[in-house]
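**Student:** Presented below are the structures under discussion, each in the form of structure tokens.
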Structure P
Amino acid sequence: MGEIRQSSAFIKECIEDSLFLLMENKPYRQIDVKQVCERAGVGRTSYYRYYQNNDDVILGAYIRMWTRWCDVHKVKERKKFTLDNAETYFSYNLSIKNRLDVTYKNGLDVVLLRSFEIIMNDETIGHNYECSFYGYGLFGILKEWWRRGFKETPEEVSQILRDFYK
């Protein structure tokens, strides 16, 4: 069972990486499933086993990257934003700067935002309102930071956010 899970994760990662690599040189809307599969070295059946379309691929990539980053960095609070974990959030996003570049340049902001919603969702009504509040705000701050070329450090952006609350 563990081998199947690892194999599935590997195939998903190959598909995700392939789409992002293709997006570096070609507009997203001109990339079809066949091109992604060829680049990934997988068949269309494998692609459609895990994804319905390329938006799903990007969504899956962002969720996987966040989960992996949290595992590696031993992040305990993954589904809730607080001022205490702001630096963690911004450090993560700086670590995936290249992926964010191609996402924003291809106008796929809504897919990135959807990943925030999925990651932070825990089915608690009050919590989900809180997550929506922070998620949309953080999404806006992240986009501005990206527009500015990530000039500030994660620590500086976190401090800017803390200053909002003073």
Structure Q
Amino acid sequence: MKIKPQIDFSVVDEIIGRYENPSESLISLLQDIQEEYGYLPTDVMVRISEQAGIPLSRLMGVATFYSQFKLNAPGKYKVLVCMGTACHVNNGERVADAVAKTLGVKEGETTADGLFSWEEVACLGCCSLSPVMMINGQVYGKLDGKKVEQVINDIRKAELERAGQ
């Protein structure tokens, strides 16, 4: 079980304070908050609403409308599955299916242990290696379901060993 980190609201207040009228700069404000935390924590969204006088429903409406904003904490390992043309024609969808099955979460979600989150992306620029996925900047190419499972399980195993389990 993950322990919820304490949020230093003075950081949130400082970011809000950068804006003369936070309501008119909402996207920029949310981008700055997400840059700080890696996502938009619920407690922080409530604090923004209280401090800036912006209805929480408006904040959530903006955050859920734009795909750049994340409402869930990303995993330690960010898995990106390429869906560009080369990967698409070379069974990229099977790679995505294998990632979802191996991790046990849907696209955009984070595993319960906080280790992995994943999403599909338009192109990773590794067409000659298609289909590909990238994990924290490391490219894995010429993938099939078994290779996907092996890569992810190798990372899990290494994490367990590091944790002494």
Structure R
Amino acid sequence: MANTNYQKMYEKIYKTLGELTPLKADCGLLCDGACCKGDEKTGMRLFPHEESSLRTILTEDGVRLAVCDGTCDRSKRPLACRIFPFFPTIDEEGEIFVEEDTRAANVCPMIGHSDEILFDRKFLKAVKKVGEILAEDEACRAFLEQVTEEIDMYREFHGV
């Protein structure tokens, strides 16, 4: 990362999440690791100023994606992988909420079943803290707002 402030911010974010995952068990056993399977054109969106050791592609609409074959070094996963299938959404007053990223409904069998699944509260608390850290940066805050809108539109359109 060119800017050491952003490097430090992401180091703090990754440390906040540590080894926490949505479930206290390996959720990949439910779906055979569906979120880690992609191809040369699919991946996880990088957050603003986030760099990745994974292959990075730029989509036609300018979105940077980190792409892997499902066997990456977990300590080098992008933030989107670490918080999947959740996202720290932001409301008009700037408050951070942790919500299911409904855009992942076709990949993750946990989406839409949060009433039935006991998610790790430490993980959800850490994702909220991550959102609060990101919201302190102007570009990251704008990204949170943009993705929150995308999630809301997806939810509305698909009735998820």
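Any read-out appearing in this document is the output of simple, stated calculations on the displayed coordinates, not a laboratory observation. These numbers were taken from a predicted model, which means no experiment stands behind them. Cβ atoms are built from the backbone, for glycine too; each structure is taken alone.
**Student:** As an exercise: distance in nm of label points 7 Å out along Cα→Cβ at positions 121 and 137, calculated from one structure in P, Q, R, equals 2.2. Which structure is it?
**Tutor:** P
**Student:** Given 16.2 as the derived value for Kirkwood radius over Cα pairs in Å, which of the supplied structures P, Q, R does it correspond to?
**Tutor:** Considering all the candidates, the number was obtained from R.
**Student:** If helix-only ellipticity at 222 nm (-39500 (n - 2.57) for each DSSP H run of 4 or more, over all residues; to 500) is calculated from each of P, Q, R, which structure is the one that comes out at -23500?
**Tutor:** Working through the options, I get structure P.
**Student:** Which one of P, Q, R has FRET efficiency 1/(1 + (r/R0)^6) of positions 25 and 113 (r between Cβ atoms, R0 = 30 Å, to 0.05), as calculated from the coordinates, equal to 0.25?
**Tutor:** Q
**Student:** Could you tell me which structure in P, Q, R was used to calculate semi-axes √(5λ) of the Cα gyration tensor in Å, for residues 9-72 alone as 15, 13, 11?
**Tutor:** That value comes from structure Q.
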